[in-house]
1. If we compute Cα Rg over 2.2 N^0.38 Å, for residues 129-184 alone for structures 1, 2, which one ends up with the highest value?
2. One of 1, 2 was used to calculate log10 I(q)/I(0) by the Debye sum over Cα atoms at q = 0.14, 0.17, 0.24 Å⁻¹, for residues 201-312 alone, giving -0.50, -0.72, -1.40; which?
3. Just checking, which of 1, 2 has the largest value of relative contact order in percent (Cα under 8 Å, 6 or more apart)?
4. Where does the value -4000 come from, among 1, 2, when helix-only ellipticity at 222 nm (-39500 (n - 2.57) for each DSSP H run of 4 or more, over all residues; to 500) is the thing being computed?
5. If distance in nm of label points 7 Å out along Cα→Cβ at positions 17 and 65 comes out at 4.0 when worked out from the coordinates, which of 1, 2 was used?
6. From which structure (1, 2) was mean count of other Cβ atoms within 10 Å over residues 105-112 calculated, if the value obtained is 23.0?
7. Tell me which structure, out of 1, 2, gives 0.55 once FRET efficiency 1/(1 + (r/R0)^6) of positions 25 and 121 (r between Cβ atoms, R0 = 25 Å, to 0.05) is calculated.
8. A value of 26, 45, 26, 2, 0 was computed for P(r) over Cα pairs in 20 Å bins from 0, in percent; which of 1, 2 is the source structure?
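Read the figures in this text as sums done on the coordinates, not as results from a lab. Quick caveat: nothing in here was measured; it's all calculated off a predicted structure. Cβ atoms are built from the backbone, for glycine too; each structure is taken alone.
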Structure 1
Amino acid sequence: MPDRRFFSRSEPKALADLAALTGSTVPAGMDPQFMVEDVSPLDHAGPRDLSFLDNVRYKDQFRVSKAGVCVVNPDMAQEAPSGMLLLLNREPYKAYARIAQAFYPQRMPAPFVSKSAYIATGVKIGGGCVIEDGAVIGRGAEIGEGSWIGANVVIGENVVVGSHCQIGANAVISYSLIGDHVCIYPGCCIGQDGFGFAIDSAGHVKVPQLGRVLIEDHVQIGANTTIDRGSGPDTVIGQGTWIDNLVQIGHNVKIGKGCVIAGQVGISGSTILEDYVVMAGQVGIAGHLRIGKGARIAGKSGVLRDVPAGEEQMGYPALPLRAFMRQIATLNRMIKKDKS
């Protein structure tokens, strides 16, 4: 049960309305006017709560759950306990996400600009914005309407933040142009110098980093992630890409639309990720590579070569999934042979 000190729930909703919201089906014989009061996990849900089953590993919990309603794939409907109402959907988790958003919509504070914020001359701030305590907004910056700038955020000179963005506390943004509906979580550093220098035994020589960071619409960037600006070409984060916490993105990296990048991934400079690439946690990508559209990289992999579109890779160095599994099987056979 969500803690009411932190989360505000909306009014109860009829099962028929939730079905319409998610494109789900209410099976014949079930009451479409049943009122759902909350959402909850299978093992905690009560008779007025809605839950979901997306992973068959939890089917035993599903069979004994006390949830009044559950969103399930039609193939699992026969496993439901007696008396449970169902919403049938081929994508139960996605449907549940939309329902949970309906019960717990994100609420923005009433617009205000804190007296302790520092706003330089020439700053443009759209209507309906929130600027919290200690924020610093540099000369010539632009903040789009309905955006929320958290406490102690630093926005550098001439940075552009689009409309309906959310910048979390203590984030630092410079040399950047940010689109609409972008969420940047606390502690992010975006637009700082890239790691570019000429190596010299007498002392390394810094290469001026003359590019920017371009962040397109509907991007999410997790807490304490760092994104270096380009050295000449720009660093680009494509529309709808979601980046987890503690990710490092080097200078000149170009990330396509709809990518998913999990925690502690490191992407070296000048690498290109095409659209819809997925990288699991702690993946490391060498510089100047191209990761093809729809490629998937397993956790802790080290990618040293280009990855073709649609390919799944894992391991260090990363290999196509089947090749990696064959190597593991061969090693296991060799170990067993030695022991015998």
Structure 2
Amino acid sequence: MKILQVMAGAKHGGAETAFVDMCLAMHGAGQKIVVVTRANDIRVPVLENAGLRVHRLPFGGALDFYTPWKMTKIIEGFQPDIVQTWMARAAMKTPAWNPSMNLPRYLVVSRLGGYYKIKYFKSSDYFAVLTPDLRRHLIDHGVPGDRVRQINNFADVEEVQTPVNRADMNTPEDVKILLGLGRLHPSKAFDTLIKVAAALDGVHLWIAGEGPQRSELEALIRELGVEDRVKLLGWREDRAALLQAADICVFSSRYEPFGTVFVQAWAQKTPLVTSDSDGPRQFVRHEQDGLVVAVDDKNAMASAIKRLIENDNLAANLVENGYQRYVSEFTKEKSVAAYLAFFEEIKSREGLSEAA
């Protein structure tokens, strides 16, 4: 199948990482993948080094007429079966098929990981969403249910080439390490996580990510006097190694429509504490495969962390159950197979043959 993958995207972010992972996974599954995205010195080289053709477009604002014009030219040259868009900006710049194009019909499938306004998706024929609640959101806004498919995100189990050395992080060998992953943005509630870590004796915190809140979080770390125990690691490409080095993954988000971090923790067998933001509360089962606490509840978060530090049996049970959830629901193979089955189903429904 010929699939055009389209994302504007920020420099860093979870959706951007998932986009790269999915492009590589579909390519590895034998599909013909071409990518359209903004210029980016991280994801573009990864995609090109895997042998994918990458078109760089600006994806600017309302006055950017070049991107949709060039998208049309790319579509004419590639003649995809499916154009899969990621987030609102990509969908807005993607032209819907029409007979005047004089090329085989393609279907636009928009992948949604957030509660976007439906007005941005006028060119979309179908939708793939990450959670049951996102599916409900679209249906509530007038999208027919048979045009929306809920498909889980996946966490790829990376092979750890180089384990993380605590000494490189100025972290003693005999302390417990908490790990936070995500953009340095208020939605991730890293300010709450830093305050919790600061109040726990013998605990160090690593936060891997980059974003607009860096200076604010650095100021908070200085204010609390925990520069020796709380490290902002910047954007990292070794998620698996960090999770394997950590004792507990803490997913503290205030707002999280899905949140691949909890799946990554399950995949790497790292005990999980998560907030009950939208995504995690739809999947994580409290005291079965993670400990779930209320958003911004510092006392509850601290208590959950202490329970895992003090109760090895609880931590082991959460890890085993979480890993089984990952294997049964969130592997790369299952996610790719679900997408491809959806694409084949809608092509058949629309009367589009492989040769068309």
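1. When Cα Rg over 2.2 N^0.38 Å, for residues 129-184 alone is computed for each of 1, 2, structure 2 gives the biggest number.
2. Structure of origin is 1.
3. When relative contact order in percent (Cα under 8 Å, 6 or more apart) is computed for each of 1, 2, structure 2 gives the biggest number.
4. 1
5. It must be structure 2, since only it matches.
6. This value belongs to structure 2.
7. Here the read-out was taken from 2.
8. Value 26, 45, 26, 2, 0 for P(r) over Cα pairs in 20 Å bins from 0, in percent corresponds to 1 out of 1, 2.
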